[in-house]
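S.K.: The next part holds the structures, each set out as structure tokens.
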Structure I
Amino acid sequence: MALENSHLFENLKVDIKECKKAAEDLLESRAKLEAALVSMTDNVFISDAQVKFFDFNDAFATFHKFKNKDECSKFFAESADILDVFMADETPVSMDMWAVPWALWGERVTYAEYTPLRRKNTEETWAESYSFSTIRDKDDSIVWSVG
């Protein structure tokens with residue numbers, strides 16, 4: 001009986017090697033993404049379909065007046081507690097018109113201008129222009145936004 005099932009273990013060894021290689025490839029891919037984000041001077045965010053920031057770079061945190069990435073808000077819903085966003089004519093912009101929801105609706109926008117942005121805790125203001133789009137899966141469903 002043991003000899004009859006020995007071929008199962010051989011297949012298992014191959015599967016484990018394939019899994020290990022896939023895990024190594026995934027880690028390498030993640031390291032490349034992280035290196036690209038770190039090296040960019042433009043602020044970049046990636047959010048998932050639940051509007052949670054999946055990743056963003058140090059420039060994004062700094063631009064939005066955070067001390068570092070750890071302090072930066074990771075959930076879009078918290079942004080309204082931290083920032084006020086306005087159009088050029090000082091009209092407040094509702095959260096559903098911010099860059100992340102637009103992208104998750106399937107919009108691709110270049111230079112959506114918000115001016116000013118204002119940190120509620122410090123009253124600091126600055127202008128921003130966002131470009132953003134969606135990332136879709138193989139079934140054409142929106143899974144992420146990037147800006």
Structure II
Amino acid sequence: MDIANNERGVKEVVGNTHNPRIIAYHATTTLKATTDEVPWCSSFLNWVMKEAKYPLTRSAAAVSWATYGQPCELQLGCIVVFRRRGGNHVGLCVGFTPTHIMVLGGNQANEVNVRPYPRADFIGARLPKPLKSADQQILNTRLGN
């Protein structure tokens with residue numbers, strides 16, 4: 001969550017110039033788009049997961065996260081996937097109400113921010129699969145645990 005949160009405010013550049021940070025997000029997918037005009041919510045999440053040392057979907061399609069890792073109950077920090085007109089959306093849950101889920105994600109009004117999405121469009125919640133014990137020991141060592 002800290003990695004994603006530190007990206008808040010990254011946004012598309014209007015015109016023919018493209019934000020290099022968004023291009024870096026795209027580089028984590030097989031699409032490897034070269035403009036910030038290509039939908040980038042899944043690219044953003046792939047970049048976040050790469051930085052956090054978790055497996056990626058490597059897909060630019062938001063719906064690719066609907067089968068990622070393991071299913072879970074809606075909870076803070078989980079990956080949330082939504083069905084939307086004109087395309088799907090993916091991000092990280094940072095809160096919820098009976099009617100909406102607050103999502104920290106990329107390409108939300110052309111930037112990384114927190115926005116509410118209707119529960120009516122919610123497809124599912126996912127978490128990465130638990131790390132193998134050797135990988136967990138390495139992560140714990142890096143985190144000072």
Structure III
Amino acid sequence: MLDGIVRVDGFEVSATGRLTENWNLLAGYTRLESEIVRSNNRAEVGREFANVAPNTFSLWTTYNLPFGVQIGGGASFVDRRYGNTTNTVRVPSYLRYDAAIAWEPEEGPLRGMRFQLNALNLGDARTYETVYSAHTVPGVGRTFVGTVSARF
């Protein structure tokens with residue numbers, strides 16, 4: 001636990017757009033520089049703050065196909081992070097790939113329904129939700145999630 005002052009400087013930039021009538025794109029990048037400026041523990045001064053990834057990047061794209069079908073895919077990168085304020089516990093960076101396919105019938109008895117299958121962490125990368133000084137919370141492994149929704 002930090003008993004002092006931390007400073008985090010950085011920026012975030014994102015872009016969202018339609019590249020064609022059927023092709024959508026969402027991209028984002030965040031840069032954070034954290035530093036423990038003052039602390040009662042001298043070993044913490046000048047170190048990075050816990051759980052702050054210096055770089056994160058995400059990219060997601062979807063494409064609308066005929067007959068109400070949509071496909072999508074993307075990647076997320078999270079830089080290495082420290083689990084404590086003395087920077088002695090660290091998890092490595094990772095890159096995760098996701099994909100999705102959805103079908104929204106345009107007519108017939110299923111109109112207004114949406115069927116979707118998401119594939120998370122396709123490469124089964126070792127990911128980390130958060131890291132602490134004594135333990136790490138792992139992220140999901142390769143996971144498939146199906147959903148059905150209705151509008152009426």
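S.K.: Which one of I, II, III has Rg/Rh (Cα atoms, Kirkwood Rh), as calculated from the coordinates, equal to 1.20?
M.R.: On the way: I: 1.20; II: 0.97; III: 1.13.
Derived from the structure labelled I.
S.K.: Continuing with the same structure: Hey, helix-only ellipticity at 222 nm (-39500 (n - 2.57) for each DSSP H run of 4 or more, over all residues; to 500) derived from one of I, II, III reads -6000; which structure?
M.R.: Working: I: -12500; II: -6000; III: 0.
Computing helix-only ellipticity at 222 nm (-39500 (n - 2.57) for each DSSP H run of 4 or more, over all residues; to 500) on every structure in I, II, III gives -6000 only for II.
S.K.: By the measure distance in nm of label points 7 Å out along Cα→Cβ at positions 86 and 102, tell me the structure among I, II, III with the highest figure. Please report the intermediate quantities before stating the final value.
M.R.: Details: I: 1.9; II: 2.5; III: 4.9.
Top value of distance in nm of label points 7 Å out along Cα→Cβ at positions 86 and 102 goes to structure III.
Each reported figure results from applying straightforward, stated rules to the coordinates on display, with no laboratory input. It should be emphasised that the depicted structure is a prediction, and the values quoted were computed from it without experimental measurement. Cβ atoms are built from the backbone, for glycine too; each structure is taken alone.
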